[in-house]
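Below are structures written as structure tokens.
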Structure I
Amino acid sequence: MYEIFLMDIMNSIGDRVLVIDDDSTICGFLSEILKNEGYRPFVFTHPHDALAAFEEKEARLAFIDINLPEINGLELAKKLKQKDPSLEVVFITGYGTFDNAIQAIRIGAYDYLRKPFTFSEFNLCLKRYEERKALREQIKLAEQRYYYLVQNSPLLIFVLRADFQMEFVNQACSTMLGYSPEEAVNITGWFLDCIHPEDRQSVERFFRSAFESRGAPFSTECRLLHKKGHLIYAILRSI
């Protein structure tokens, strides 16, 4: 009960947001808006201070002025994104150039505010951030559901690389072939070794042709060898 209560409190706290601008007036203005909107702002007027504190703050969003002393905002954002690629970045600038916009996109910024900006423009920026965050959560949930379905499928599902090394195998590998997914992925040549010797050459030739066709659907029959030695008749299909 106590642990669940603590988790609920943590989930109710707003995202941490970095505000990095050498203009203390703008920092104060943005900080107040963010607090009123339920976020937890951390203000820095010097890029080195922001960089040093970043890992401790675990921010989800950063508003960064491009024209900063010593390290410009573009370079600072690049360093922050290297530490945490999921960080969302919004650049603030008193002047906008095409080159800056291109660099901002390359770094991975999702928005751009040009001074002087209005309260409505800033709020719209926050709204877009929340929409992006909600979309990421939906994608994450969909991936988790898909992973669960794949892992719990009674069918053997695997991802095979062009070098015939397994990249992924679901849990059905244990029940069908007697090998754990870890064994299947880590043992070199495991896939071909599991094919009956009389079928091995034709299956290898078939898969090489499939790799060259780059995604064309295929299906073939073969015999697989269980870890204990008995035969399993199988149909291998692409999905």
Structure II
Amino acid sequence: MADRTKQQLKVYQDDELIAISDVGKTSVHADLPEGDYPAGTFKESFYDTEDKTESNKVDVPSALTLHFPGTPQVSLEAGDGKVTATYAKIAGATGYEIWEKKASEDWPTTPFKTVDDDTLSVDVTGLTNGTEYTVAVVAVNAYGKSDIEGEGASGHVTPMAPTVDVTGVTLTTDTPLNLKVGDTHQISANIEPDDATDKALTYDSADDTLATVDDKGNIAAVKDGEVDVVVASHADPTKKATLHLVISAAS
């Protein structure tokens, strides 16, 4: 009897070597297209590594059917430094691979995470806010994997910090404000809350013939009279405060 510990198993398809085992092993792995492979499609032989001889090729008697899993349809939701990938269960899948990359780069060599077939939502974390990413889900079973480039398998998304809305504008300049013609004054006002995403303000004089105001809140008193200056949130102009000016003639 041949000493299998010194032999390699070789598998052929149409006389082309498609797989070879490690020495002493009697099983091999081969990547094959999806489909049906009737008995006799493959032939096997044993190669003796000691005397450099190979046995005759014989038919592999078993038929083989390979059914790769279908392509997951992924839905992506951006978060703060993360993306949540959600997908429906794929029949025949035994697990899923979650892949991520910057949109401008190539896919890495390993997935971000591998999960079991009952996990249908995964947070991809550690991402940079404001950077566009591509996230994909690949279904896996014993025969292979779905196509990472398959339709619906991936999407583009940009994680962002949550927006904090403006709730109000508060003047710290006293109102009414008394000025004389020729005076200048810079308005002081605060956006609420302190951590609002957009803290920019706009300024508008109701009558530029009495007082002007620039985009920095600098007032110039032009003529005696009374006039309002509206200080509003850039993000939400409905959030505003009004500074009333009382301008008297220069003495």
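No lab work stands behind these numbers, since they all come straight from the coordinates. A quick note: this is a predicted structure, and the numbers were derived from the prediction, not measured. Cβ atoms are built from the backbone, for glycine too; each structure is taken alone.
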Working back from 68 (percent of Cα pairs over 25 Å apart, computed), options I, II, answer is structure II
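Of structures I, II, which gives 4.1 when distance in nm of label points 7 Å out along Cα→Cβ at positions 62 and 166 is computed from the coordinates? Before the final figure, lay out each step's value.
Numbers: I: 4.1; II: 7.0.
It must be structure I, since only it matches.
Can you rank I, II by distance in nm of label points 7 Å out along Cα→Cβ at positions 150 and 222 and just name the one with the largest value? Write down the numbers at each step before the final one.
Numbers: I: 2.0; II: 6.8.
Looking at the calculated values, the largest one is II.
Can you spot which of I, II the value 16.2 was calculated from, given it is mean count of other Cβ atoms within 10 Å over residues 54-61?
Working: I: 16.2; II: 11.8.
It must be structure I, since only it matches.
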Of the structures labelled I, II, which one yields 1.00 when FRET efficiency 1/(1 + (r/R0)^6) of positions 158 and 230 (r between Cβ atoms, R0 = 41 Å, to 0.05) is computed from its coordinates?
I
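Can you spot which of I, II the value -16000 was calculated from, given it is helix-only ellipticity at 222 nm (-39500 (n - 2.57) for each DSSP H run of 4 or more, over all residues; to 500)?
Going through each structure in turn, the value belongs to I.
For relative contact order in percent (Cα under 8 Å, 6 or more apart), which of I, II scores largest?
Values: I: 9; II: 13.
Answer by largest value of relative contact order in percent (Cα under 8 Å, 6 or more apart): II.
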I, II: which one has distance in nm of label points 7 Å out along Cα→Cβ at positions 14 and 102, as calculated, at 3.7?
I
